[in-house]
Structure 1
Amino acid sequence: MSETTERYMSPLSERYASREMQYIFSPDKKFRTWRRLWIALAQVEKELGLNITDEQISEMIAHQDDINYVVAKAREKEVRHDVMSHVYAYGQQCPKAKRIIHLGATSYYVGDNTDIIIMSEGLDLIKKKILNVIDRLYTFADTYKGLPTLGFTHFQPAQPTTVGKRATLWIQDFVMDLQDLEYVRDNMKLLGSKGTTGTQASFLELFDGDNETIEKIDPMIAKKMGFKECVPVSGQTYTRKIDTRVCNVLAGIAASAHKMSNDIRLLQHLKEIEEPFEKTQIGSSAMAYKRNPMRSERIASLSRYVMIDALNPAITSANQWFERTLDDSANKRISIAEAFLAIDGVLDLCINVTDGLVVYPKVIEKRLMSELPFMATENILMDCVKMGGDRQELHERIRELSMKAGNEVKTNGGENRLLQMIAEDDMFPVDEAALKDAMRPEKYIGRSKEQTEKFLETVVKPILKENEAILGLKTEINV
């Protein structure tokens, strides 16, 4: 047995999330970002007049990526403090800069600013993937915009729509998620460097009470780290409301993916549409003929996890006492990372599924035609009234014939003979040719095709055009 078989390994890392997302939330990414933040702080303090030299900063820059993890780990066993352990380890590599590393800062200068940076990069990757889902669905909807299919309300047969129009409902949800994501991402702000209770008292000491100079610290740090600004006020930490907003966006994406995957699973049961299925893929260990929609099922499964996980930061935010309490720490480092890893896995699956959806037009047509006689009766009724028939009498007779035809289908498993019954009934002045004309599916899809074309052209296409540089992403499904 190896170490990996003797201890728990998260399925999010082993099976679902991409390597790119895993690295964003990796220890190496975190500790490298800590060092970038310490460098930014030292640079700002030097630029604002503190006795910090170019040599000290150059020394810090020279060692920003070669982290001496062994030293940090040994030190943490002694002092039981992760930030001070890494301050110590960095100082061992930078003896000239040792005295000014972390000057004036509290642990959450590196901890919270890093969390904001990591979540922002995570949102950037999620944006890239959700756009690629939208792009795949754009092609699918455009291809099948005019293919009539039976519509469902309550999963009962309803007025026809088109395969492409149905896909626009999925796209619209993802477009709304993209808008929410962009709003939250654009408004991500660093904590800055505000001290132990957010008052910047330590900087009053460092800068001899010069408030005008201290006001410049946070904007300068934000600029060096690639952000527009820092939060205007804080306790020791940034408000955990930010975590709540981020995870709510991820939960919204999960809900959209779940809804789409449910539709695909139901359509696969009806044999109308199938998710991709490899030649060597096994659908069931017992039933060799089965083609289970396992990817769509996994989308639903992981999406439920993300939706429930969004409760964690909301409850944590509600339970922060005054300027801060540490009961957020253990929960936060699990719930935030796993929400991102899980939704990353969901979107990889969505890209894979939507890139290879298989449509069976003949099955779709057969099911639609089996139900269309019932839906054609309204048009038949109107045509017969135009020819002099009594609307109320004809309506009652159609109702009687519909019940009889439906009973034959359900009780005896027979064909739907409603139109034949109408043609044989003396109350209806219609011939066989008129009834056949009434059975053209395109007469019953309303503006499905036109709505799809307009939505794709005016809503989706501009979004894809604006982001075309990040389209064409290919994803790998591990299992």
Structure 2
Amino acid sequence: MKRLPLIAILLLAPALWAADFALPEYERVELANGTVLLLSEKHDVPLIGMRAVVRGGSAADPAERSGLAELLATVMQKGAGDRDAAAFAEAAASVGGHLSVSANIESITVAAEFLSRDAELMIELVTDVLQRPTLSADELEKERNRTIGLIKSAKDSDPSGLMRAYGNAFLFPDHPYGNPTTGSEASLLTIEHDDLLQFYADHFGGDRLIVAVAGDFDLAAMKAALTSAFGSWGPAAVALPEIAAAERAQGRRVLLVDKPGATQTYFWIGNIGVAVDYPHRAELNLANTVFGGRFTSMLLTELRVKSGLTYSARSTLERHAQPGSVTIRSFTETSKTVEAIDMALSVLDELHVKGLDEEMIISARNYIMGQFPPSLETASSLAGMFARLEFYGLDRSHIDEYGPALEAATPVTVHNTISDVYPQAENLVFILIGDAALIREDVAKYGDVTEMSITEPSFIPSGD
């Protein structure tokens, strides 16, 4: 029996993913106080998902108190309304519901998922946590100490989770995107209870709020309940900070974080990329899937499969209201530091020179189309998507036209996008965590080196 060539098999695959995937219908309501409601009925299962998003996250942290927004988000869950921390947690758990509060660089989000029969309780808990959080001083102290302990533990054992904090601080100096969301040991120690109360008073209000709800409910009744819950909430006390786009780094510079005795070097290499509204998102996601976004990526094939230099290598795109970072991240044995970094740079050069051929594009397209639909399947994921679109001022075409945009991508359009977004090898920022005594001289070839100890309580060198 004659076998079909791989390209023929891949060309048949679009039949599996070409089925339409699009946002369901939803209603947008803007209340008199500025709160935006996004409502979509979905009656296949008796669940309701909610996302309540407040504009203003760690980018609003005072520079010397980074981590404040995330501490606030954590403490908000430790009691609200008439319930203390235990009673608040039990109220959701006792009915099989889930409620959490998290912070990122541009927002603080309450995520909730409850059975439809418990919709009233869900709205009550979300309303309490947003408008009537207890914000206990004792809970602040416990969470602050816990976070400091986690940072110290990561520095002692596996610092890979800290690479983003070191990287963004070095790539975005004197910019809100450089604030470590979790804070640093130094910044967390400066945060007092009054700081927490002031941040809440300054940055929470109905004019900052987006509430997205999807699932098994009556639209008119849900609209009335949310209007009653949030329609009279007053505005935030201060204006949102204006965030300008940071300029891409020119030339090369290196931050070497000394961890004496380390047997591995962790590296983070990149520059500033693009924002969430980048018009060639489909081409960019195809490129990143092939370059470093899946197990069969170019980076992982070269650094792990062929050379055995690492167990993991990936490329990451962070896209916010303004351009975030585009990076390569991996680790290797100390003695292989330069070999691994050089190989990663060689793969980056190959991406620029060769781009993606048709077979690569089809493969990446099928991969994306297999991963993307789950983000629209559940009530909770739909609520999150509605809130995200509203938050960034994107319309439903961002989702509805994504599949056709992936299908329309060509080697030429993908290559143009690679040239536009991915940094050239001569314009890179390097963050390395490793034993400086063993790698200091070798890594100097990558650019001017700034050195700091991993024991420093900040993610930027002293004096910077």
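No lab work stands behind these numbers, since they all come straight from the coordinates. The structure displayed is predicted, hence computed values, not measured ones. Cβ atoms are built from the backbone, for glycine too; each structure is taken alone.
When helix-only ellipticity at 222 nm (-39500 (n - 2.57) for each DSSP H run of 4 or more, over all residues; to 500) is computed across structures 1, 2, the figure -12000 traces back to 2.
Between structures 1, 2, where is mean count of other Cβ atoms within 10 Å over residues 41-48 highest? The maximum falls on structure 1. Quick check on the output: 6.1 is distance in nm of label points 7 Å out along Cα→Cβ at positions 257 and 393, derived from one of 1, 2. Which one produced it? For distance in nm of label points 7 Å out along Cα→Cβ at positions 257 and 393, the value 6.1 is produced by structure 1. Structures 1, 2 were shown, and distance in nm of label points 7 Å out along Cα→Cβ at positions 113 and 161 at 4.9 was computed from 1.
Of structures 1, 2, the largest value of relative contact order in percent (Cα under 8 Å, 6 or more apart) belongs to 2. From which structure (1, 2) was distance in nm of label points 7 Å out along Cα→Cβ at positions 49 and 225 calculated, if the value obtained is 1.8? Structure 2 accounts for this read-out. Comparison across structures 1, 2 (criterion: FRET efficiency 1/(1 + (r/R0)^6) of positions 145 and 185 (r between Cβ atoms, R0 = 25 Å, to 0.05)) gives the highest value for 2. Which structure, out of 1, 2, was Rg and Dmax of the Cα atoms in Å calculated from, if the result is 23.6, 76? Attributed to the structure labelled 2.
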